[in-house]
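Peer 1: Heads up, there are several structures right after this.
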Structure 1
Amino acid sequence: MAGPVLEVRDLFVSLRREVPIVDNVTFSVEAGKTVCLVGESGSGKSMIANAVVGLLPGTRLAITGGDIRFRGTSLPELGPKAMRDLRGRRISMIFQDPTSALNPVRRIRTQFDEVFSAHGVEPETGREARMRQLLELAHLPNPRRILDAYPFELSGGQRQRVMISMAMALNPDLLIADEPTTALDVTTQAQVLQLIEELKENFGTAVLFITHDFGVVAEIADDVVVLRHGRIVEQGPLEGVLKNPRNDYTRTLIAAVPHWHPRSGALDSDPLISARSLRKVFKGRFVALDDVSIDLLPGETLGIVGESGSGKSTFAKCLIGLEEPDDGELVVDGTDIMQLALPQRRRRRHLMQMVFQDPTAALNPRHTIGRTLMDVVRVNGCPRAAANDKVLSLLDDVKLDRKFADRFPHELSGGQRQRVCIARALAANPRVLIADEALSALDVSVQKQMLKLFEDLKKKRDLTIVFITHDLRVAAEICDSIVVMRGGKTLARGTPKDVLETDRHRYVEELLAAIPGQDWFSTGSAPSQLPTLEIAGQDNTHACQDSRLPPG
């Protein structure tokens, strides 16, 4: 059928029919093409996707102007039954978090079967073969095992590829991918992007791809639509937008993509922490750490890099005492803590604090930010009279307005919640701060701000930092030394310049090759003299008038 698969015309989506969240947006997606909606959190990207598939909560958010046409049919004019017939069959959506999108108590086979049953387009006798075919197209090994598994038995990349297989089960005309690779390893991300490209080429599917990362855009887009505060600030073909961006906001998003600036200097002092021949085995068979030896020097930022399952987080948990190594030595400031009794170890835990990957899950949703910080401050011996000032000082340290003390976690953005988690870790006055994939789910522009924050805190508080990431570019920007792990073993160690340039391991080459948009941004094709703008800064949308804290 001629013409665009999807046309969005002068679209307005408003909160309570008053405040525009999507403001006069127009674009189209043709068959066999990929249009990328690009912008930070709150730019309206996901709202547009939800409007297309009819998933807006009608009581609060609604389409208040414009039109959305699919193959010439106005979607807002369709009734609920007609939209249900289209969803999944002709329009499919891949959500950002496959863990939330998949039912945790049902096998993949059962959930796959529901896709066919809901639309009745595949006879039951042929469903098994079709499921296996789709999983093979997604490059998933042993489709029979995948179908018999529960979601928690699969890795993050496998769950996402299962979601893509389900979305493509009925050969839809339009595939909407809402940040499907944000929190994945670079190698898994590259596989998912390649898979979407293959499906587009094989089936002529139109793809609406939502992302905040211009590295991903450079890898997959035909056309680009840049959004800010619900409005289009720039749109056009990929090459034109990347080479000659006209809007400062577009240029700033491009500048936020991590670039190649590896450090070369090395620190020289006695180790603050020495791990020797650490070994950790789960369930008697899965070797998470295999003879790992790592030194952490005072004042150093040590980057630990690798894919999921490489042992990075297990090593960090052994350091902080959340996991018990099965063998080896762990010497902290001259003392082998594995030889200490449990009460003695607990008394040392405040010396090392961790910032976790998911700030939403790490914060109590029923406690205000002030209460969250107050609890840690008081537990670590701060007198009640001084605790309030201490909490406000912590908010100052992480560059948050003091009014945030009265907010709840759901009233903050992802980057703001992660700043709160950093403040909570600092409340214990640690010597070592462990950041476990603390930036992986954040917008690239917010990531850049957070890297600067870590640098500032390190200097101000004389911190030693263990920075865990899967992105070698990020590690090169902030770390004094890098350890590369795979399969529970350390493969490389040295300064960023040594690891990434002078003496590259073959696995490091694989990680570098998997970085999206690397060819574009490493060849100098990207625009120069990019401006530095204040983006995703102090969002005071929910600011409270009273900065006083609740009783301690």
Structure 2
Amino acid sequence: MEFRVPREAIPRRRRDSFVPEFYTFPPPPDSHAIEWMGTPIGAANCITRTKTRTAINDKAIDREEGKRDALVNAAVGFITRETGRPVYRQDVIIHGVRVRATTNSDHLFDYWVDNWYSPEEWQSITGLVPPRDPQVTVFALGGVSDQQEAAYYSRKTSTIVFFNTAYYGQLKSWVLGAVGRVLAEEHGIHSIHGACVEKDGRGVLYIAPTGTGKSTSSYGLMHLPGTRFHSDDWVYVRYTYATQDGRRIHPMRVAMPNGRELRGYPVFRWLETDAAHHADATLTGLDLESREVTVPVSALDFSAPLEAFAFTSEKIFYLRTNLVENFPLSAMQMLRSKMENVPDVSPAFLRQHDQMLEDLVEAIRAEGGEVTQYFAEHSRDEVKHLLARMIAFDNARAMLDISKVLPANRVFINPMEPTKLSTVILLRRAKEDRSVAESLLLPAFFTRLLIGETPDKKREIAYNAYRAVDDSEEQAYVKALEVDAARHGGRGMDRLFDTFERRGDAPETLREEFELFRVMHRACRCYSLNTVLTADPHVKDKKEAVALTLQLIARLVDDHPTDIQKTLDDYRSLISAPAR
């Protein structure tokens, strides 16, 4: 049965050119199924009953005594009784953290193995010995009749429990969030929902709410020479100090002669404020080869600048299939990949978007080589229909090996090969605001991160809806912060930052996040970029707007301009200014 997506249900980032949208999914084989096969496309097309977050999302189960144990016991008890289908258990390594998943979902297990490095793969590629025991534990079980469809997280024990959902997107994001907590608290490593590209040896990190142009900006930059693709969705950042002998060390913990030890993200503030008084303390950290080293604090060269290095996370990228709309070069390999929740489309959808599909076919066939040859085997209408299916539903996904889309020398293959970050760009799409590009001092950087907004005005704290946190506690705190800031006055972007610093009572997860973002601001040049160039009356279409946006990004990365505030009226002056 075909259904029409109501206008209000279509994410605003697609409403301008995608109204109306029509698509269907094949029905489940029975009322209890959580996954089944859809109409063939690519290597496989799994349809999941839940195609977004579960209705019940509890990331604060530690508040209720015994709840974590009861959930784990329910999962283990079900596994013990399970006889209808196999139960899989597989460990993976995510930036050095061992994660163990147990599931009876063929789909989740399949994607889990594809997405991450096994301990053996990790050691073979990086040369590093992985941890022996899991630091994050995951249960993801379907067909549990005495449990609701739900997702639970215990921060205290780094345990995730999913019942009766097979949507991989939520599992992946919660696991990354849990790993991020371990890395920040134990090692001071910053986990960020963002994309990263290297240009001429300089890493540029995009941090963005959903629907503001992260994929367009990152993949679009790959058309420029001297670029390498780093990360599509998640980045691990290490902040390093120089030593007197020229090494770079990311600090993890400090030990005092009196036996006191400081560990994880608080170490950075201590090094800034207290290190001069504790030259006899010792620092343990990681060098750029991920070897653990210990040096006296007095061996650090505090006159040298702090530097940030970014590491990728995934073996194969789990990404939206609608990437082909802005990166048609990916279409061939996308159609060779496993897919999730790719729908069938109606004739009405094809008619509505015929010109866009025609343009995509032309772009693909103009590429030449293997790509053109691959699509030459299909009629024009067949290619348009395949592309339409990948674009119609915003949350359709694929497991894409980016090293098969781009030449191997233009992709970071080793997860322990860093890029040195030089530029951080906070993307947003606020059509009511004529500002386009601006350099960010710390208060403005803080405020843009604290109150990130999607195009449909949904808030995302720290531009990251996937962190393993108690969302309700953080949102309540931000509301209280805004009220307090308004009561005490202040100046624009400084107001929330000053109030945050004055109060000092933020939830620990926010304190942790913004302490690490504070260090990022010290290490990188930070900008805000409003992706609204279609509002420029001199821009004829979206394609030109994207091209101009990419030129702006390239200029920010190459020149690192300071104290800029460009609007729709004068942003072209930044593009046309002589290169430094």
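The numbers here are math on the coordinates, done by the rules we state, and not lab data. On a predicted model such as this, the values are computed, not experimentally measured, just so you know.
Peer 1: Here Cα extents along the principal axes in Å, for residues 253-348 alone was calculated and came to 73, 26, 25; which of the structures 1, 2 was it taken from?
Peer 2: Derived from the structure labelled 2.
Peer 1: Identify the structure, out of 1, 2, from whose coordinates Cα extents along the principal axes in Å, for residues 229-484 alone was calculated to give 62, 46, 38.
Peer 2: Details: 1: 62, 46, 38; 2: 74, 48, 31.
Computing Cα extents along the principal axes in Å, for residues 229-484 alone on every structure in 1, 2 gives 62, 46, 38 only for 1.
Peer 1: Rank structures 1, 2 by Rg/Rh (Cα atoms, Kirkwood Rh), for residues 221-308 alone and report only the one at the top, that is, the highest.
Peer 2: Top value of Rg/Rh (Cα atoms, Kirkwood Rh), for residues 221-308 alone goes to structure 1.
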